[in-house]
Structure I
Amino acid sequence: MEVRASWEGAYRCRVSVRQFELRVDEPPRHGGDDTGPQPTEVLLSAVAACFTLSVAHTARKHGIELPDLSVVASGDYEGLSFRAIRVEVQSSYPRDELAALVERAKRVCYVSNTLQRQLVMEFVVSHEPPPSPG
């Protein structure tokens, strides 16, 4: 899996994901133009989206029809990273049964499982120039 981010000037970039494009920017208080979410908001979006789909998948797998479902992911900064990320699952489905679904869903959420691991990241400088825009 691979995505490409291309700088557009200032604190703005366009991220290509398969046939989709996302714009990422910083808010004005951080020098950006606020034309898209900031990178840490994209990270929290990935957590919330993946966990939403994990809960829905787990419910479907167990023959449970959820009446509604939303997930709020919030992060607490500590310096240049998040110290903690909180994932809150909301539904009118009975609380105890929802809690059991959440426990099962934690096992199949790729994003939260990745963030909870000791992950190896490699930073390299390419010998290739970036592709031309357009």
Structure II
Amino acid sequence: MTIAKVMLVDDEKPFVDTMVKRLNKREVEIVPAYNGQEALEKLAQDNTIEVVILDIKMPVMDGMEALGKIKSSHPLVEVIMLTGHGTVETGIEGMKKGAFDYLMKPCNTDELVEKVLEAAAKKRHHEEKIIEARVKAITLRKP
């Protein structure tokens, strides 16, 4: 059983391969993507992804642009920004754009898994609230 379904977006293939192995051992299902555009395409095809771990510095589409597009088209998907080139300002910018959290590379795998669990729980909680609101709206309708 997996504890969360996560997309890992990073242009450094060796990093992605290593993280896929580490996270799979901790029962996190990983969907790899190697740039922001690929991430958006995969998100459009798979509505079971709960969390995106997103590198900031990438070719094709950088992480900040990808973050904006992910939150626009998939507002409930939580995004954890991950970078080896980060600054406090970049982290603040990402959080303002809707990122769940911000971690520096290399990050502790256990810390990353903990953030993934927190982010997945937040997404599930929002989904439950939406379902409750829809059920309430249906049951309150007058015949």
Structure III
Amino acid sequence: MSLGDVNAIVRAWLVTQTTLTAKVSTRIYCPRLPEGATLPAVGFFVRGGLSTPYIPPIVDPSFQFDCWAATQIAAREVYGALYEVLQGVENQSIAVGGTTYRILAAREEVQGQDVQDVEHPGYCRVIAFFALKIQI
């Protein structure tokens, strides 16, 4: 059984969500933004999660999402769009590489936290954590 790449599954689904892409276009990166990336953008990666040996095709990864923009207010707007598309989502199908996966559920674990990058002025972000249940 192939576990599927949960990062690729989540990115493929996020780029279909017009509420989010209206803010960042397809600038949704995993695991991090490339150097010199155009803002606003979203970076994300799996930070852990759960799985069960009793239902192996269902995993519960936890993701860190970094919502980037040139100002803190704009970063908060990106976070708001991300929140709108993820919080409470249920039973969404997405095809990746000829295989269909399902995002069964999503919930925010930690609300967005404002962060100012002191080394890179003009790069503001909001960090949030979401748990997703994915059928792979």
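Read-outs throughout are calculated quantities, based only on the coordinates presented, and are distinct from any laboratory measurement. What you are looking at is a predicted structure, and each value in this text was computed from that prediction instead of being measured.
Some points to look at:
- Relative contact order in percent (Cα under 8 Å, 6 or more apart) derived as 22 - corresponding label from I, II, III: II
- Computed -10000 for helix-only ellipticity at 222 nm (-39500 (n - 2.57) for each DSSP H run of 4 or more, over all residues; to 500) - originating structure among I, II, III: I
- Source structure (of I, II, III) for semi-axes √(5λ) of the Cα gyration tensor in Å, for residues 41-88 alone, computed value 29, 11, 6: III
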